[in-house]
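Read-outs throughout are calculated quantities, based only on the coordinates presented, and are distinct from any laboratory measurement. All of these numbers come straight from a predicted model, not from anything done at the bench. Cβ atoms are built from the backbone, for glycine too; each structure is taken alone.
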Structure I
Amino acid sequence: MDSSVLGHWLLYHKAKKSEIAEAPKRVSNSLLLLDQIKQGWFSCKFETSDFTFAELYQVLRDNIIANKIVKDAQSLVYFKELKEGYRLNEDEIEDLDYYLDEFNDLLKELKVAAYIMTVDMHDVQDFIVDLNLSTPDALHLAWADSFDPPYDYFVTSDRDFLDFENAINSYLRTTKIVRPSGLHLIPDIRTKKRTGKSWL
């Protein structure tokens, strides 16, 4: 599982229904997947890496900073430029650590395993050059495609992957890119059966 999906879970899994209703569609799709996993829709294992947790730490940090920028009546359009002027205080760092520990408990409850990432840097370089991916994206993909045994699916809501889904899938050895909203359509891993317009 990519950090884009887990980042949505992290920020929204305790959100109010009204907040979720206003969230972008890719966020609601990630949350739908979370609900499906809780309800036992899948026979497969869900796994991620330690690198993902490092990215989630940044997600929370940036979320706190974004809230501070808004409170200062400044536009998030300039987030990249403004964030350098903001630092987390001790209380905010403590809250961040607590929230991540609590989120880790949720992943354990869902049996989402996390592994230490080891990758072939030649694969990473190939993904950067041939697929024009950023270094973090190339690391994720190279790890997923070279894991032993290899992963069948790489679940992501990241547009950098989804916009070039066909090209990336044709390049990978085993792993296939899949959206959170499409995972339940794969018969081999779905435990629920469709009857008419509903699922059982």
Structure II
Amino acid sequence: MTATHFVGGSSSRREFLAALLARNWWAIGLRGALAIALGLIALFHPRAAILSLVIVFAVYALADGVCSLVGAVRAGQSGRRWGLLAFEGLIDIGVGVIAVLWPGIPVVAFVFLVAAWAVITGALEVAAAFRLGTQDGRGWLLVGGLVSLLFGALLIVAPIFGAVVLTWWLGAYALIFGVALVVLAFKLKAMRDEGRAA
């Protein structure tokens, strides 16, 4: 196989993929519209978005717990160890029930997890900045570490506000991503229409 044959094959695969995407432009546009809707809900109704995420998490935890218990029963019937699977299933179901009955607890737990991550990474960045000495980039690394520490501290002090801010970030991301997909969908539609005209 020659190099030109390989390049031609790669080009034809790209053309096939572009044609496939152009035929299904509406699916990409629909995905973008759903992302825009999610972004707007997260930006203008953050509490609803947070509770929706908690409900999705609760359903997942309950389903995972039931699957673990079924696996434990099957393992016990076949003479294998089942204790850890059963324990995991009960924990998952317990967490799922807590998420349904007290939806604020999983939100706060998630915010504290993000806060811990921010504090740990911020502390490591500050330590690395001091180890760099006077080398280039030390100031920016120090600023980044201090901002991360401040962000983590704010999340710990006001976790509910932190959850709202995280939801706003999710909303901004979904909105930008959705707009990009909708623009791509209309460009693919135009490409498809040009192909039909040709």
Structure III
Amino acid sequence: MSSVFNRCTHADVVELLDTYPLAILVSNGPDGISSTPLPMMYEVNGQGELARLVGHMSLANEQLKHLHSDPRACFLFQGPQAYISPRLVPGRNWAPTWNYTLVRVYTVVEFTPERNDEVLRRLVAKMESGHSDAWTVEELGERYEKLSRYITAFTAEVTSVQASFKLGQDEKEAAFNGITAGLDQPDLVRWMHKFARTGAKR
């Protein structure tokens, strides 16, 4: 069901994945549901829509076997989140809540071990970007080739995306202003202002 909390743009989804790249990979297999935290990269299509995720995982991870059996998987990306106390809102007859940002990316996973080097270098370059003393894989020396044998790269083709941005869009102006002024969570406050809407309640 559509609600004010899942009204967003493709750019909003991409920004969250770009800023918070650690995802929980969830899949189902012969032994039941499995999950693994993994840093992920993304690719978009010509319309700016999320098209695929790119990452790697350890060959020792039991979930790899599950994904070979059933390649369907969901990646959960969570951005800033926090408990919202009535202490922040004028009047004490306001119920507590939780604000959060969450994107669920449903995919089909394909393992591509021939891309191990490309994917590892791309991830390191992304995570080290902006640092004057950025680290490179060459600094591992001969250990890099040895360690890279124990992982496999993969591509996850996106089948659907569900985004939930519960950021106070339904609050009255006084409550919204009280929350954003009192929260010690600058990233969450930034996202709240990003999604703030005008309307009858403002």
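Here are some notes:
- Across the set I, II, III, relative contact order in percent (Cα under 8 Å, 6 or more apart) reaches its highest value in structure II.
- Given 37, 20, 15 for semi-axes √(5λ) of the Cα gyration tensor in Å, calculated: source structure among I, II, III: III
- Each of I, II, III could give helix-only ellipticity at 222 nm (-39500 (n - 2.57) for each DSSP H run of 4 or more, over all residues; to 500), but the derived value -8000 comes from III.
- Which of I, II, III yields 0.75 [FRET efficiency 1/(1 + (r/R0)^6) of positions 68 and 180 (r between Cβ atoms, R0 = 35 Å, to 0.05), calculated]: I
- Answer label among I, II, III for the case where volume of the Cα convex hull per residue in Å³, for residues 28-83 alone, calculated from the coordinates, equals 113: I
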